[in-house]
1. If semi-axes √(5λ) of the Cα gyration tensor in Å, for residues 177-248 alone computes to 40, 20, 13, which of I, II, III did it come from?
2. With Cα extents along the principal axes in Å derived from the coordinates and found to be 78, 60, 49, which of I, II, III does the value describe?
3. Out of I, II, III, which structure matches -8000 when helix-only ellipticity at 222 nm (-39500 (n - 2.57) for each DSSP H run of 4 or more, over all residues; to 500) is calculated?
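Readers should treat all values here as calculations from the given coordinates under stated rules, not as data from a laboratory. Here the structure is a predicted model, which means the values were calculated and not measured.
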Structure I
Amino acid sequence: MSYYDQETIEEVRRANDIVDVIKEYVPLKKSGSSYFGLCPFHGEKTPSFSVSPSRQMYHCFGCGASGTVYQFMENYLHLSFPEAVETLANRAGITIQSKELSGEQKRWNERRKQLLAANKDAAVYFYSLLHSDRGEACLEYFKGRGLSDDTMLRFGLGYSDPHSDDLYLYLKKKGYSDDILRESGLFTFSEQYGIRDKFINRAMFPVMDQYSRVVAFGGRVFGDEKPKYLNSPETDIFHKSRELYGLHLARRTRRGYLILCEGYMDVIALHQAGFDCAVASLGTSLTPQQVEVISHITKNVYLSYDSDGAGVNAILRAIPMFQSKGINMRVINMTPYKDPDEFIKAKGADGYQRRIDSAENFFIFEIRQLEKKYDLRDPAEHTAFETETAKKLLTFKIELERENYTDTVCREFDIPKEAMKSLIRKLSADQIIKPDAAKRRSESAPSKDRQKDDPDQMRLLSWIADRPDLFSTVKDYLLPEDFDQGILREIAAQLYEQLEKNGIANPAVIIDSFDEVEDQNRASWIFHENIRSLQDTPKEEKTKAFILTLSRVVRRSYDKRIDSLDPADNGRYDLIRKQKGSLDKIAKLRIADA
């Protein structure tokens, strides 16, 4: 890790049994080999939060939260990873020392600390200006928007002075160098004007990361100056494609879902009205990175975008990104009001809650928008609409799920059900075309999303972690390099090493070996969510499922190697023969109680 070596991290973890630690915050009761309680990360009435002493991990079968004792401390107490290590070390009475960093790493860490400190000091200064004589007009603006003093404090709202060097002079007096201020995103530099404050005479909205550290700002102008909203540029501490406004507060919600909005004021108005689960993207369209962050917090999202055409289009763009992460979506109808802020002012929290309760399923919303493109009085256009609807229904790969959506769509849009099902079968048959080598190469080419999303590889890794006795079978056919490059291959390498040396797996060590929080969460998800699916598989089907999964992973591994060779290469045919031999052997495997 960035601050402590792996031996230190493991020593601290061994000294802090996860059950004992979590019991200090969450009441747990023993059930079988695990402990259960109400999940601290989402509201629930039936315990679905499981803590495993043998695996030293926790998992919520409701919201999907999972991890080691370190992730629990990070998410429950909102600590950074180094802070979690230090807190648990103090708890166990262990004295730890920071890992010796290289000169470049030390300079990098020090620069980040300085940038965070500069942004924090700027936020404090903007807040103080808001409550001074100079900020009187801005304070009246916020109050005119219906914001209370408590809300302004909670979000750290502030005001930037009309003078172009006001903040610069303040931070210089605090001792910051021009190099740090140049990188902070708070100033502009030019030969003509020199150093100038970036935010001048604006209502200020600090942007905080998930650890409540100020990393950027948004500023709304007074008067007719352009642009109306001005945002911080990207810096070493701020990447707008990853951050979500309000997440530092919303991640603590007990509602079990997030509400995704478009603007700062929407988020603030919803939080003030009691909807502490609201977040917003930062002045851009929703990004895959932001969806990835959301996927580790909840599997349920309500989209509360503006009711105009741009808002509808934003929802349609967001839907496939959320679908790819298995997130359930519903769309809140804002009409006749423009946005959540306007709605709350007109109808209050009770009215908004009723809109949440009646929110529309994302797919029905999508089909309703599709319907608007066709003149259904024309038979040809009516048929075209139904055909496009059938194509969208085909995107549901699980047959039962597709059947349920088909029934609902046909009922909602008055489409003959049997005719629609017949059309789906025809379109499905038309799609069954044997892929050529080029297509297979494209599909097997390593990409970040494929590395994360290959369900068979994830299932196989979690399977051998849970059932070490199956490892000897798997390793006869697959090596770590047969898994996709990236996190899956890294997990495979560590898992193979553990099982070879000790005969047992230690997922907690593997999870905490990753530097990035997203990678830690992903590894945790692999070990937990897939184990759940295996546990849900009927006993008599497990052997069949294991053999089928192993076959698919082995087949794809050979396919990638085969497709990498020239068609005239004799080695290609040797690989094809080996592939067939391996698959034949796997088909004959007999695994007891897999």
Structure II
Amino acid sequence: MSKYDTVIKNGTIIDGTGLPRFKGDLAIKDGKVAKIGRIATSDAKQVIDAEGLIVAPGFVDLHTHYDAQIHWDPYCTISGWHGVTSVAIGNCGFGFAPARKENRERLLQMMVRTEQIPYDTMVEGMGLDWEWESLPEWMDHLDKLPKGVNLLSYVPLNPLLVYVLGLEGAKAGRQATKDEIGEMNRLISEAMDAGMMGFSFQRFGQNSIQADFDGTPMPTDVVPDETLLAFADMVGQRGEGFIQLLNAKNADAVNVRSDEDRLFIEEIARRTGRPILFNALLASDEPGHENVHTETMKWIDSCFERGLRVYGQAVTVRAPFVFSLEDWNLYDSSPAWSRATTGTTEEKKVKLADPAIRRQMIAEEDMLVTTGVGGPIEGIVIEATPGHPELAKYHGRALGEIAKSEGKHHIEAMLDIGLAGDLKVLYKTADIASCDPKKVGELVRNQHIIPGVSDGGAHTRFFTGGSFTTEMLTWLVRDTGQLTLEQAHYRLSYLPAQAAGFTDRGFLREGAPADIVIYDFDKLKRVPEVDYEIAHDFPANEWRRVQRAEGYRWTLVNGEVTFRDGECTGRTPGQLLRLNRVGQST
């Protein structure tokens, strides 16, 4: 009888804690790391030869929206292709529980515009005959799903507010009564008893950059301070869990916060005494915002100096948005843009051709959030004009240059070309984060910054942020030397796991779950490296933009191989990670 299930031989082990790499073997038994050292192959049922390869802990992605996709894709790709072995869902206040039957379709609609997950895909992939209503029932449902990654979940506040206040009251931002606050706190506490991590929300105010399907703000966008502070008090009394938030009621960019916004985040941290995952921070190349990350970093550092655990979650991937006016939503901070780009395709065409509406869209250009959304409109390039060869003359040209040559405003140029192409013209922004490795390196070397706001499972037609892990190892470590491999693996695995309270994951030690990536550092790359592919692999015959990986030889989740040389094995050893379960968290 073999002593171990698997032995990984002769690899260069980077354990994730920041300690120096070393050459050695690693043995796995019953899904856990059983021994690290020199191990005989005769002791193993299976041997993986890792000569010349890196052996490291699987990556932890704390910002995803795989809440729907986990129902048809157990591996949560794009993330699963790029060495991610644990993901957090329920981010930004979006999710599917608690949910009364009459609100199921409405909760799906909340994911359509803001997170760009097709409605028909969710209906076909999840169905509407849900077996859950409460948050503990949702957790039990997740537990039963086959999973190729480990899954953890926040309590999403949008469905919670709708459940207790009703859709109309929640959308109006009505102040909850004392009894309603008590009921919502009871539901959050009940959910945390069932293993949920804490709670999450976005708050962008009335002109939300991430609006509902009809262009109106989300419930959490307008939720009163008092309600959120009452939730924070309850979490503080429990003394466990953590909070994920985007609080930017007064922001003029994705990662620029007013003093008022920062003070509120500090108050949440003070009342909970728990880690706060602040979203989203990035370095920018946009004129006027070239050093915006440094001020936010100083603020985050000052929070820790004052005993407030506010971790910044950073966008570190070089990736553009590629979009059409048929389904673009990230200019919703302008009321005119929001109104013009909601409704059916035909309704959008009418509004986008209306001179009065166009004048208002141009007048409100200064209201648009562009930092973190690909920069100013005039820099956007025409990527493709499907079905309209007569528009090919615009390919590869920036809207500013087109506007100048045609004697019109760049927004007029954008709308004219879009309408001529039946709103299917593809526009490509600059990369949403800085392409300067020195800036991004400075950002991710900060001990209070967690890299990777992947948004995996969301913005499926716009963005391929789930490749951030591979991008970090190649661009920032191998190609530019901004980080060592030890530093990178600490930030991709250990730091996010520990911030989330999972003290037994994110590193390779005896007794730890065997979540492991084994890769060829020299051959590692994103595929395609600087572009994307179209995959028609979603339910309801829907498509998405994807970016795969090469160089990962094996990915193991709880000791079982889920990917071998990029090919899925079909194994689903992932677990639902629950707060306060023995061996999983503190």
Structure III
Amino acid sequence: MSQAVAEAETNSDRSASSPSINDLVIKIATPNGSGSQSANLILMRSIFTLGVPVGAKNLFPSNIQGLPTWFIVRVNENGWLAHRNHTDLMVAMNPQTAAEDITELDPGAMLVIDETFKSLVKRDDLHCFFIPFNTLVKEACPETRLRKMVVNVMYVGVLASVLGIPFEEIGNAIDWQFAKKIKAAELNKTAALAAYTWAEEHLPKQNLHRLERRNLTKDKIVIEGNEAAALGMLFGGVTFLAWYPITPSSSLCEHLIKYLGKHRRDPETGQATYAVIQAEDELASMGMVIGAGWAGARAFTATSGPGISLMAEMAGLAYFAEIPSVIVDIQRMGPSTGLPTRTSQGDVAKAYYLSHGDCKHVLLLPGNMQECFEFSEEALHLAEQLQTLVFVMSDLDLGMNKWMSDSFTPSTKPISRGKVLNAEELSRNGEFARYRDVDGDGIPYRTLPGTLHPNAAYFTRGTGHTEIATYSEKPEDWQRNIDRLHRKFDTAREVVPQPMVSETEGSVAGIIAYGSSDPAVAEARHILETKHDIKTSYLRLRALPVNGAVKAFCERHSLVCVVEQNRDGQVTSILRGEYPEFGAKLKPALHYNGMPIDADSVVELVLQRIAEQKGSK
């Protein structure tokens, strides 16, 4: 028996008497650009097809190749798939970070590592498996140039043996990953099987964590939020996209371009029935979206924080000229360039008030894959219904990570253009006043360019104007228009997606959260009740502006913790502005280190706020 295998066997003797089943976090460390992504997706897919709920976080650097990257797979048959700061099994394939990765492991964690890195393991409280990857890959892959890529699937084979994943699932996942590359699939299956066989023959059985077949992923899908949003845009009837590449929003546009090319062509001529333009910058892309929206297209752009900053003046034009437009903001860490590949909810206040003067925008706040799909579609509807700019506020965690989800069901409601007058209606109604509120909801009627009627035309301007769209600097005209826009914003309160509320009898505190914080908050509430005997109620915001449901929730609780992924408590400030009478009870619970929020952090923050409240009495 080799020394490496003997040490693995000795360490495995420290295992617990019974393993944890279908509940662990696997962290895989590799150099960026080494081809590990395919292997990681194969691992995730094999667990998913085993019938066990799974999710993944891809922590990657903002360069093309060479710097460290980590892929974190969370497996939990109860469906808790938010980020965790605890690692049960580390695969250390990057010599640059191996020493630090090993140091950060909790005592008792498992470690799969190349035997050539053995000198880096200076702890005796880990369950170590030293693998001769260099030897195995040479035997499995004759072509030297391919070994660097193929070695990644070999750690998947080792993990299958260590955790009890049937190799059939690995093979099927490889076929799925390389569906159009038969030779690549065969090579990877050969390599994975070689590593699996070696592990079965040489590694002792561990008794810490096992994966067992379940039937918990039937009718589920695994998808990232950017692809879900692209599908939502497709089903929402989008006809125009202008964009400028920026992490982490680019993949949304890339996915949509693929879907549009396949599904949006004239069946007789084959010509595209849509337009996509990659603009020279974000400012230009927003100008194009406004122009297309004015012309009657369903138009949007996707960007992130720096792009939002550049779009500020154009956002004011869309708001004041009342032109349907949509921006999908995949938020990342700022300010400045910040951390382009880390997540945040730091753009909410900026987007809400974007531009100068009295200006507020409608924000949709998706919290899962289904809402990334639904809210993208809904944003196009609302932009036309309200004749305004609508934001969809996703983030990197939702947008670029893999999430398990129910399959999507497209909306069955017909596409409505809102208050649009055609030639027949213009003849019947008489005078057309573009900016007149005729029914008290703040939303005027509009016409589309090309409407064949002498009264259809109007002058679109971003300067002060009258109800009939003529230029005016009169104070009464200005104030009348601004007040009407405020009425429109109040109308939006009732038509945007409403909050999801979960009331618990005997709650000690209320929790308000939004967006990608939802999975962590849901798990945190479970921990608070089962481990701390603390009951909480929960309101998940799904849009701004808010309405009476939020007010009623705040009235029912003496303490309301607002969970946010930004430093300044941006939504807390917005809620305090809406309901100043609740200012003292609205307490921010903030997470802003760039990592996805986790349940333990939420638990700690809520317990801290509860303790502060008790101490103040």
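1. Values: I: 21, 17, 9; II: 24, 13, 11; III: 40, 20, 13.
The structure behind it is III.
2. Source structure: II.
3. Traced to structure II.
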